[in-house]
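What follows are several structures.
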Structure 1
Amino acid sequence: MKGPFGTPYESGLWLLYVNFGEEYPRRAPNVRFMTETYHVNINSDGKICHQIFDRGWANGTTMVDVFTSVFDLLKEPNFDDALSTEKTQLKRDQPDEYHRQAIDCTRRCAHKNLHELKLQFQLED
């Protein structure tokens, strides 16, 4: 996933993991960031806290809906579903510092192109 323009993530490319469990589509798939991300709604294991994966899931929800929700979350964090109180506090109290740290993480972790990501995670074409 490419980072949204106008955000600290705009220069990055993230690899996401998707696992469709046996109960899909009755239950949401497991979607995680494989590439490290500095965000209040994404933890260090790549877990994404968004209502679409829990109370917002419905049988008719599509993967386009899922990826759109994740993309929108990068544009606009949801403090009600924050996974990191430390990042949430920083975003609220020192938004410029939060922004700087998110940019630093993007430059450090999400700078690889698609070919490099495939090699890193041993993915096939």
Structure 2
Amino acid sequence: MGKKAVSIDTKKGIILLRDTGMCQHEISRKLNVSRTCVRQTIRKFNELHTTATKPGAGRPFKMTRRQKRTIKLQQFRDDTLSLNDLVRYAQASLNLNISRQTVNRILREFDLVSYVAPRKPQITHV
């Protein structure tokens, strides 16, 4: 697990001290940050010309936590809803285009299952 991000003010301080001619080791001691942090901040500033933090990598989530809770609540209200019913609910109410697998994954997160119709006895010919 990584450390907390360094504030933008600290990054600006690193750049200012570097412009005054201080070496990386002295900057890290003065601002109480690691030398790796100083080195990466200087490198990113040289590449991007800004000290702003870039957004996180990876694929963004399709649904918010609130939308997931709404689907969970709908399943609690009416436990006879199938996955297809919940997909239709998400499309109509939440304006989301999600698949049955996504709804099933959401329900499993909350330890819920969708409604499965009971098996009927087969009619046999005598």
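Each reported figure results from applying straightforward, stated rules to the coordinates on display, with no laboratory input. As the structure is a computational prediction, the values presented were derived from the model and not from experiment. Cβ atoms are built from the backbone, for glycine too; each structure is taken alone.
Among 1, 2, considering only distance in nm of label points 7 Å out along Cα→Cβ at positions 48 and 88, which has the greatest calculated value? Result for distance in nm of label points 7 Å out along Cα→Cβ at positions 48 and 88 over 1, 2: largest is 2. A value of 13.7 for mean projected area of the Cα convex hull in nm², calculated from one of 1, 2, originates in structure 2.
As an exercise: relative contact order in percent (Cα under 8 Å, 6 or more apart), calculated from one structure in 1, 2, equals 16. Which structure is it? The read-out was computed on structure 2. Here P(r) over Cα pairs in 5 Å bins from 0, in percent, for residues 64-103 alone was derived from just one of the structures 1, 2, and that gives 6, 26, 39, 26, 4; the source is 2. From 1, 2, which structure was helix-only ellipticity at 222 nm (-39500 (n - 2.57) for each DSSP H run of 4 or more, over all residues; to 500) = -10500 calculated on? Structure 1 accounts for this read-out.
Match the computed value 15.0 of mean count of other Cβ atoms within 10 Å over residues 32-39 to one of the structures 1, 2, and report its label. It was calculated from structure 2.
Kindly point out which one of 1, 2 the value 0.95 was derived from, the read-out being FRET efficiency 1/(1 + (r/R0)^6) of positions 56 and 96 (r between Cβ atoms, R0 = 35 Å, to 0.05). It was calculated from structure 2.
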